[in-house]
Structure I
Amino acid sequence: MDILSGLAADIKNQVQHLFDYEISQEHLIINPTNKEFEGDYTFVVFPLVKQLKKSPQDIADGLGKALVAESQLVTGYNVVKGFLNLSIDSKYFLSVLKGILGDENYGQHPDNGQTFMIEYSSPNTNKPLHLGHIRNILLGWSVAKIASANGYKVIKTKVVNDRGIAICKSMLAWKKFADGETPESSGIKGDHLVGKYYVEFEKAFQSEYKSWQASDDGAQAYKENGKEGELEENFYKRYKNTYFNQFSALGKEAREMLIAWEDNQQETRSLWETMNGWVYDGFATTYKALGVEFDDIVYESDTYLLGKDTISDGLETGVFYKKEDNSVWVDLEDVGMDHKIVLRSDGTSVYITQDLGTAAVRYDKYKFDRQVYVVADEQEYHFQVLFNILKKLGAEYADNLYHLSYGMVDLTTGKMKSREGTVVDADVLMEQVIETARDSAEERGGLEGLQESEKADIYRKIGLAALKYFLIKINPRKRMVFDPKESVDMQGTTGPYIQNAYVRIQSILRKANGEKGAYSDDTALENAEKDILVMLLSYPDVIKEAFAKYDPSTVANYMYSVAKSFHKYYHDYRILSAETDETVSLRIDICKAVARVLEKGMDLLGIEMPSYM
């Protein structure tokens with residue numbers, strides 16, 4: 001039986017009977033009772049005060065007495081400052097317990113016939129994945145899992161940014177400095193090798209730029225373009241992009257390489273395919289280690305010309321307009337924004353052009369009901385522009401697009417910079433947290449007798465749980481600072497703390513060797529046991545809430561609450577040595593139900609549960 005639905009129906013009936021008033025659904029506010037007070041569920045009576053013209057105390061007291069007399073659910077009540085705390089008959093909690101144990105898919109909502117598409121990861125092929133990518137990937141993967149649990153058919157996609165000037169920088173540096181080095185010859189993972197030469201390009205460019213600054217040309221540029229009172233250091237920092245585009249020899253070579261790529265020049269294309277192949281192999285290894293995958297992959301090299309037909313159509317309908325230089329723009333002032341270029345004067349695309357075309361192609365292919373883009377908050381303006389243009393174009397899917405804007409990840413030492421090599425590499429980070437898990441487990445002991453392969457798998461699960469939970473437990477929209485030491489802490493609000501609750505249960509079940517007796521529907525429950533079952537009963541609603549907000553931290557924090565409640569229960573109550581076989585059997589089932597919810601909930605976060613720690 002659904003306790004909440006039954007309780008809501010009983011409250012509604014008694015309000016009608018006692019006060020001749022039909023309470024609206026929005027005023028049926030029922031929450032688990034605060035642990036400071038006696039009771040299982042609390043009904044908030046304040047919304048009825050104005051309509052019934054009675055004090056909260058009188059309403060709550062009258063309703064409580066009626067529910068005890070008439071409801072099969074309610075066995076007692078108390079009133080605290082207008083809050084009606086209701087005690088529920090144990091047999092209904094036992095029905096909840098049996099319902100959880102009898103449902104292998106507990107928490108999974110039925111198929112709703114809708115398609116949900118989510119784009120995440122979307123890396124550049126000039127560098128390996130790093131900590132910032134991991135947060136993006138974990139958010140995308142978790143939202144996809146949560147969407148599936150809410151009954152959606154889910155399509156996981158990514159855009160690979162495999163062309164452009166940044167890619168050419170890595171290619172040019174490899175041609176100049178690599179002496180034919182390959183992943184095979186060097187033993188360096190492919191994406192790391194390409195990233196190495198992206199950094200090498202920046203080093204060479206910085207050296208060239210410093211020499212230019214010391215030259216007469218550099219001094220003249222400062223004299224002609226510097227702002228009044230601007231320090232040379234500040235000017236050259238601001239002027240770097242201009243230098244790259246107008247004066248740099250390396251910049252010129254990189255731009256020429258990009259033109260050669262766009263002209264399909266064979267040598268350049270061949271090198272591009274080779275180096276991108278190295279990166280894709282490297283990415284695949286990292287994704288596999290993280291436990292994520294994709295159903296659909298889009299390459300910018302295939303999409304950078306998309307959207308031009310959309311622009312042409314929009315010109316005909318008046319959504320876009322041309323300037324004298326033949327560049328094409330859209331006026332977004334009516335939605336509180338400015339004018340935005342959608343096609344350059346030479347007819348080449350900008351990013352928004354590609355995104356317009358990609359969105360249309362995706363919708364034609366999948367007919368999605370919702371699409372979410374997981375992209376850092378630095379791109380909020382871009383997605384506001386994209387969505388508003390699609391609305392102006394009359395795209396039928398425009399209102400079903402959402403930008404999951406997440407905060408960037410900083411280090412305790414400051415912001416990460418890929419081209420300067422000051423990033424936390426994803427592969428290295430995973431190795432470190434797994435090694436920390438290994439050291440911690442060996443220090444604690446308890447894995448004696450297991451094979452080395454089994455131990456290694458446990459270390460992997462614990463280490464990745466520490467990393468993943470650290471990044472997911474924070475609301476996505478908050479910028480966060482990554483502290484490597486804190487992330488692998490095995491105590492407190494951490495993934496391993498939650499895993500430990502699950503492991504404790506597995507140990508109990510191994511020792512139980514089957515139940516020692518049956519319990520009846522009239523078996524009494526301790527308040528702590530009711531509290532745990534109330535918490536488990538809310539799991540399907542937690543999944544709903546997490547999807548409604550696109551916020552996996554909702555599930556993460558719920559998982560911590562479940563684990564914390566179980567740890568306390570384990571400490572306060574005997575399970576296998578309880579007073580009667582009936583109680584032992586009941587508590588074993590409670591452990592099983594907790595384990596089921598912990599395993600399923602952590603799976604939504606991409607976290608595996610070990611059987612030993």
Structure II
Amino acid sequence: MPPYDPTWNLDSLYPGGSRSPAFRSHLDSCDTALDACGRSLSELPKRPGPEWAKAILDLQEVGARLWDANGFVECLEAQDVSDALAGQLAGRVQKMNARRAMLLTEMESLLLAASEGEWKELLARPDLSAIAFTLNELREVARLKMPPEKERLAEELAVDGYHAWGRMYEKIAGSRRVEFEEDGKKLALSMGQLHNRLENPDRNVRKRAFEKMESAWGEVAELAAIALNSQAGYRLSLYKNRGLESVLAEPLRINRIRRETLEAMWSAVADESPRLVPYMKEKARLLGIERLAWCDLAAPVGSSDRKFTYGEAAEFILEQFGRFSGELRDFARGALEGRWIEAEDRAGKRAGGFCTDFPLKGETRIFMTFGGSFGGVSTLGHELGHAYHSWLVKDLPFWATQYPMTLAETASTFSEMLLSDAALEAASSDRERLALLRIQADDAVTMMMNLRARFLFETSFFDARRTKNLTVEELNAEMRKAEETAYCGALDPNGYHPLFWASKLHFYITGTPFYNFPYVFGYLFSNGIYARAVEEGPAFARKYAKLLRETGRGTCEDIARKHLGVDLAKPEFWKRAADRAVEKADRFVALAEGV
């Protein structure tokens with residue numbers, strides 16, 4: 001087994017970390033490019049021609065440059081949370097992103113000015129044909145927006161208004177500390193650390209952690225309500241001035257799906273969710289309780305004593321990837337050997353994991369902390385799936401690589417499924433199988449119940465917010481109602497989480513409204529694709545790669561129709577995908593009865 005270094009190499013991108021002269025030079029070049037784009041847009045002739053094509057390609061290029069910059073500062077901040085210089089660089093990049101957004105708005109309005117004949121002629125140019133889908137999309141967006149001067153004003157005001165409420169919430173959430181006694185010691189835990197205690201095998205620990213969480217969020221609920229109401233008010237005013245009647249119009253467009261598709265997906269989820277209730281009852285029985293409460297949803301059941309070194313995890317992943325696709329295996333080996341992955345378990349790193357790509361370099365970087373459990377193996381495989389997706393599109397024009405969030409989890413979730421099925425096959429005891437099936441069943445509960453509760457809450461919240469600001473009590477009531485519906489009333493009546501709206505960062509993310517249904521789409525879409533892969537065998541690997549390569553150049557419906565031959569606006573695909581997700585819960589119940 002070859003030794004794999006668990007630390008990444010950032011110097012091959014920009015040597016010197018946060019003090020890198022090369023990276024500062026890159027940022028200077030981004031500033032210069034933004035200035036040049038602004039000048040060229042202001043000087044464009046009224047009729048489309050070569051000058052238009054150059055302006056479009058220049059703005060695409062500066063987008064790729066800033067994508068590299070975003071990725072590098074994200075890596076710097078993640079590897080060392082005390083790196084103050086990295087934070088300064090992130091602030092500079094954020095300002096440049098705002099400048100680019102304003103230039104993009106200006107270009108959208110110019111695109112709209114072209115006649116249909118001029119537009120078709122422009123898109124037929126060899127240097128633009130590969131990004132025709134994105135350009136058509138930008139032109140369509142322009143039709144939905146206010147006049148350019150109003151859009152620029154809205155963008156400018158949003159920095160210290162709309163987005164500022166999100167930053168305020170992040171500050172409130174990040175600064176929360178709670179005293180928690182553990183092993184005879186009193187600890188000051190963050191909300192994230194406290195949330196991790198909900199995975200503790202000891203129910204007393206879980207209950208105390210949840211009660212502390214509820215109390216902590218209750219103390220700042222008034223502030224969170226102000227932030228949530230203010231953000232929603234901004235969006236509703238913006239949509240009204242754009243002539244948009246539904247708050248879903250923008251998130252549907254961003255995620256490149258139709259309303260009919262979203263409704264078909266949620267219909268399948270609503271129909272199949274009750275099948276998860278027997279799993280929840282069986283899990284409660286094994287935990288020695290009558291009904292699950294919120295603090296029990298992530299509790300472990302079963303056990304697996306198997307521990308992996310980083311090298312063993314890498315070899316396991318390569319073996320399973322290779323059983324599906326030699327190309328996927330070879331890519332993953334290259335990423336491991338090329339030190340594209342930061343997995344070392346050390347102090348000073350940010351929690352969580354991510355994969356970010358560097359389009360100018362044609363590389364990616366993966367961040368995580370590997371702890372030796374199968375969960376760590378799964379996370380590594382998940383992020384390598386993301387990296388493979390980026391690698392497949394690296395030679396395309398930058399705008400043709402920008403796939404929506406709905407499709408962004410396709411390769412990562414698919415890769416996880418390859419590993420989890422292999423682990424189940426290799427499990428040496430029923431208790432180990434239970435532990436692995438529990439992880440997959442809990443994923444189904446999260447995606448089909450928890451995420452549905454978020455969507456139901458957010459939908460009802462915006463309906464109510466059209467006429468008034470909601471109080472903490474009203475927000476709690478809306479959240480509780482959504483949870484009872486989504487969890488099919490299966491939780492302990494005293495075990496719901498009415499303050500979930502205050503505790504979940506996703507509700508306060510301004511860049512991606514309705515940060516919930518794209519996860520469910522990606523999860524079920526991957527399940528549907530995986531079912532097809534099992535049916536068709538190794539021959540499917542080539543189709544799979546072609547599908548991933550197309551994800552930045554079409555709507556979700558177009559891609560599914562072209563590569564899978566299915567209509568996402570009809571429930572059949574979603575019911576089959578949901579059935580595959582729920583099947584792991586069924587297997588858990590059948591196995592648990594004999595344990």
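Nothing in this text is a laboratory measurement; each read-out follows from the coordinates by a stated rule. None of the values given here were measured: they were computed from a predicted structure.
Please state which of the structures I, II yields 18.1, 57 when Rg and Dmax of the Cα atoms in Å, for residues 121-176 alone is computed from it.
Working: I: 15.5, 53; II: 18.1, 57.
Going through each structure in turn, the value belongs to II.
When relative contact order in percent (Cα under 8 Å, 6 or more apart) is compared over structures I, II, which one is greatest?
Numbers: I: 15; II: 19.
Structure II comes out on top.
Could you tell me which structure in I, II was used to calculate P(r) over Cα pairs in 5 Å bins from 0, in percent, for residues 113-320 alone as 1, 6, 12, 13, 13, 13, 12, 11, 9, 5, 2, 1, 0, 0? Display every interim value, and only then the final one.
Numbers: I: 1, 6, 12, 13, 13, 13, 12, 11, 9, 5, 2, 1, 0, 0; II: 1, 5, 8, 9, 9, 11, 13, 13, 10, 8, 6, 4, 2, 1, 0, 0.
Going through each structure in turn, the value belongs to I.
When you work out Rg/Rh (Cα atoms, Kirkwood Rh) for each of the structures I, II, which one comes out largest? Could the numbers behind the result be given before it?
Numbers: I: 1.06; II: 0.95.
Answer by largest value of Rg/Rh (Cα atoms, Kirkwood Rh): I.
Could you tell me which structure in I, II was used to calculate helix-only ellipticity at 222 nm (-39500 (n - 2.57) for each DSSP H run of 4 or more, over all residues; to 500) as -21000?
On the way: I: -18500; II: -21000.
Corresponding structure: II.
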